Structure P
Amino acid sequence: MYKLNHILIIDDDQINNLFSQIILEDANVSNLVSICQSVPEALDFLRAAETEEDTLFPDLILLDISMPSLDGFDFLDRYYALGYNERHNTFISMFTSSEELEHQNRAKEYDVVVGFINKPLSVPTLHSILALQASNRAENNLR
């Protein structure tokens, strides 16, 4: 399995962020792990990543669905509206603490979403998300 350059976690739950960061760092799957705790913070972060040379745009985003004010789907709507899906080969996996079919069906509207992660993140789940991400990346490169 290859190593990603940058994984961004977007989640308002500080404990889940810390736990996920530890899992990602222990698994050594990325050179950099960044954390944003809200949709506006994440959008500011991505804007900076596009304009500043010292900030890498993420290869993979782990996105919480349920956040106060703006949720994961609000983030996806803005991500698409800002054209990030067209300019970057970034994939998104959605954090969830439930298995709501409505969320899974809604996520199918966004081709950058490569799966769901039940909280908390585990190493087997991480490896399956990375395999999906690698498969989608290879498929996109063939087009």
Structure Q
Amino acid sequence: MYEFIQKFHSGWAYLTLLVLVIAVVNSFIGMSSKKEFTSKDRKIALFALIGTHTQLLIGLILYFVSPLGLASLGQMSDKALRLTSLEHPLINIIAITLITIGWSKHKKLTTSESKFKTFSIFYGLGLLLILSRIPWSMWF
């Protein structure tokens, strides 16, 4: 069971990162070209939001069944264990919170430029945080 959840978490991460990168690039293009915010732009951002929330749920399940998660919190001197048991989950929760805030804020905005700017900032920061805490050595 643990191995299946771990592989699913890793596989879903590829899809989530792809959609999140597309959402960030789309928002930067929309902001720089001053185009109108359409339902297509909203859907791209929504899919990124859904993808990251799904990844969070899978990750939380994995955290509690993995020997590298909650069970290894007492071993902070080991760099790899600190990454998987503390840094990766904490920073990714912060990143997904930023993405969620960006989604919520865009709904109250009226101009296309402000919507694209909000997505660029919040989704962009979320993406950077996620990329900073991926356990790359375990991923490839």
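No value in this document is a laboratory result; all are computed from the given coordinates. Small disclaimer: the values here were computed from a predicted structure and weren't measured. Cβ atoms are built from the backbone, for glycine too; each structure is taken alone.
From which structure (P, Q) was distance in nm of label points 7 Å out along Cα→Cβ at positions 22 and 62 calculated, if the value obtained is 2.1? It was calculated from structure Q.
Matching task: 49, 27, 25 is the computed value of Cα extents along the principal axes in Å. Pick the structure from P, Q. This value belongs to structure Q. A value of 2.8 for distance in nm of label points 7 Å out along Cα→Cβ at positions 38 and 126, calculated from one of P, Q, originates in structure P. Taking -26500 as the value of helix-only ellipticity at 222 nm (-39500 (n - 2.57) for each DSSP H run of 4 or more, over all residues; to 500) derived from one of the structures shown (P, Q), identify that structure. This value belongs to structure Q.
Given 32 as the derived value for relative contact order in percent (Cα under 8 Å, 6 or more apart), which of the supplied structures P, Q does it correspond to? The value was obtained from structure Q. In terms of distance in nm of label points 7 Å out along Cα→Cβ at positions 14 and 110, which of structures P, Q is highest? Going through P, Q one by one, distance in nm of label points 7 Å out along Cα→Cβ at positions 14 and 110 is largest in Q.
When mean count of other Cβ atoms within 10 Å over residues 46-53 is calculated for each of P, Q, the greatest value falls to Q. Comparison across structures P, Q (criterion: mean count of other Cβ atoms within 10 Å over residues 54-61) gives the highest value for P.
When semi-axes √(5λ) of the Cα gyration tensor in Å, for residues 30-101 alone is computed across structures P, Q, the figure 35, 13, 7 traces back to Q. Comparing mean count of other Cβ atoms within 10 Å over residues 6-13 across structures P, Q, the highest value is found for P.
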